[in-house]
Structure 1
Amino acid sequence: MGLGVAEAMDTAQRGMGMDWPQSLELIRRSTDAAKDIPGALLASGCGTDQLAPEDARSVDEVIRAYEEQMAAIEAVGGRLILMASRALAKVARGPADYEKVYDRILPQARQPVILHWLGDMFDPALKGYWGSTDTQQAVDIALGIINAHAAKVDGIKMSLLDKDIEITVRRRLPAGVCMYTGDDFNYAELIAGDEIGDSANRRHSDALLGIFDAIAPAASAALLALAQNDREKFDSILAPTVPLSRHMFGAPTRFYKTGVVFIAWLNGHQSHFTMVGGQQSTRSLPHLVELFRLADAAGLLQKPELAMARMKTLLAMHGVS
């Protein structure tokens, strides 16, 4: 469909049932498969999840954990998405500790990396990331790190579900550094972009977000339309997917992965609706019923007869005929 893949991140239940050895195996298989696809774009999550936050004692331990994963992923030919670290959030005493970690690890990367700022609505353990619970202060700290290592930063993925903050940050990014939206509520308008002064200053967010898994056919068609400067067609394709995404990512947001797997099962991409750690049970039947309706309204049930049969099976399991 012309889309790149970001793998072994939170959508894959990374650090939420999927441990580092399993993640590295997934990364090995994915990078190996990508070698057979001309022009394939693949990036892999690099974190510190082999270091349990409760066991972390120092910033130096966090640095070593990052270095271990960086070396392992680059050894199999993978590109890095530098994920936010729960262990760092636990041991850091302020912005200086974050600066120390990123000052150490970014220069070591073979290729420019994508940083990931995952908000606490996705992962409560990351509250106060970058050393401050004040969002504006956190923005300044993150931008300071990016500016200090701009040659090693391909972009930053922001998953704060706040379009105004994302727009503010993307306008302040140094030249050549991308904003990758992780805003599953407002992605359509953020990807379309805005005008600042004249067309030469047009700024937009690129896409690196979980909902694209569930809406890939629509996303592919919409992005093609946008590339052809057909904003009306872009909006008409993506607009019906937004209610689906907002429902899927509703609070508790961290359970959105259940919806992603549910849609994949309905569309025949997998033979079961079972998740690591039993997380298929984190969303209620009414929630899944509404997902089914919204996916249909957005034209995302690619095999309608299969989707209906599987939905009926799920309902029957819950005593609904």
Structure 2
Amino acid sequence: MCYSAEAWELYDGYVKEFGADIDIKAFWELYLGRDEKYRIRHKLSDGTKIPKGMDLNFLRPRTETERKIQDLIGEWNGRKLSESEAELAKQEARLAAAEAKLAVKETKTALNEQRIATNKIKQMERWIADAKRTSHKPVQDDRIFPLWYAPVLIIEEGKPIVRPMRYLCRPQGMAPSTDYTKDGKVSGKYNARRDNLTKFWRRQFGSTHALMLAETFYENVDNGRGGSKEIHFQPRTGETMYIACLYSHWTDPAGKEPDLWSFAAITDEPEPEVAAQGHDRTIINIKPEHAMAWLTPEGRSDEELFAIFDDKRHPYYELVKEAA
């Protein structure tokens, strides 16, 4: 399953590639929701996150709405910066105290305090630098995980539209609690298996299709030692991947929960080089010439849609890095 990807977060790329319009109202509502929820609980209520790459769309606002979004981003970063600086000072004091104890006598407790404080300091320094940075670092800024947002392309009223959606699909009719498993982990509905499209995903397949453009993707596999390791793939050709997706516009029948636009990437049997690394699925990277057919499924048979998958691209997915 594709648990993470370096997706296109700068929506101007979709405008240039497809002549798409931007649903700026949806972006405004997303950022406004984050701001309001932050005031109440200091995070989005369901753990959702917005990658920095999406923030950079509004670095140089061209409209009044974009300026308002930029203001919300500035307020958010200001609060996070203040919190991080306060935590940095706290951890520096913690480190100094641990090192003072170690200068007198080495103990496991003091060594542990030194280790934790050192790691926390490095983390806070990264967060502070990130909050201040305005340059674009795609690998760092554009990476998404389940529950993170990304711009995706859909067709609405015959026109290509870019809308921010959450990467973990909640089909209409399902309760918000189904976003998680019984043991509290994120559910697997950020991916949709090809062999399950006419079953679990039958209301989305052939009806609500989307496209996510991405440069690389990541998988978790068994490391052979009882744990897991992260593997990072990218097409050897350097081509952008056109990832076939399904989406849902979820609404609460009771009117208590906010609307949710969310999507899932479709996966198929693994490419040989991916299987060789120990993973059993690969996202479906369709050919650009099939993009519009995929995005306009109405009136197309299942056989026509599956034919798009059968004619998918097969670039060799190189291993970029491996982390134990």
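Read the figures in this text as sums done on the coordinates, not as results from a lab. Treat the numbers as computed from the prediction; the structure is a model and nothing was measured. Cβ atoms are built from the backbone, for glycine too; each structure is taken alone.
Observations on the model:
- Which of 1, 2 yields 3.2 [distance in nm of label points 7 Å out along Cα→Cβ at positions 28 and 268, calculated]: 1
- Which entry (1, 2) yields the derived value 28, 55, 15, 1 for P(r) over Cα pairs in 20 Å bins from 0, in percent: 2
- Computing helix-only ellipticity at 222 nm (-39500 (n - 2.57) for each DSSP H run of 4 or more, over all residues; to 500) across structures 1, 2 gives -11500 for structure 2.
- Structures 1, 2, by mean count of other Cβ atoms within 10 Å over residues 164-171: label with the highest value: 2
- Ranking 1, 2 by relative contact order in percent (Cα under 8 Å, 6 or more apart), the structure that comes out highest: 2
- When Kirkwood radius over Cα pairs in Å, for residues 188-299 alone is computed for each of 1, 2, the one that comes out at 15.7 is 2.
- Taking distance in nm of label points 7 Å out along Cα→Cβ at positions 60 and 148 as the criterion, the highest value among 1, 2 goes to 2.
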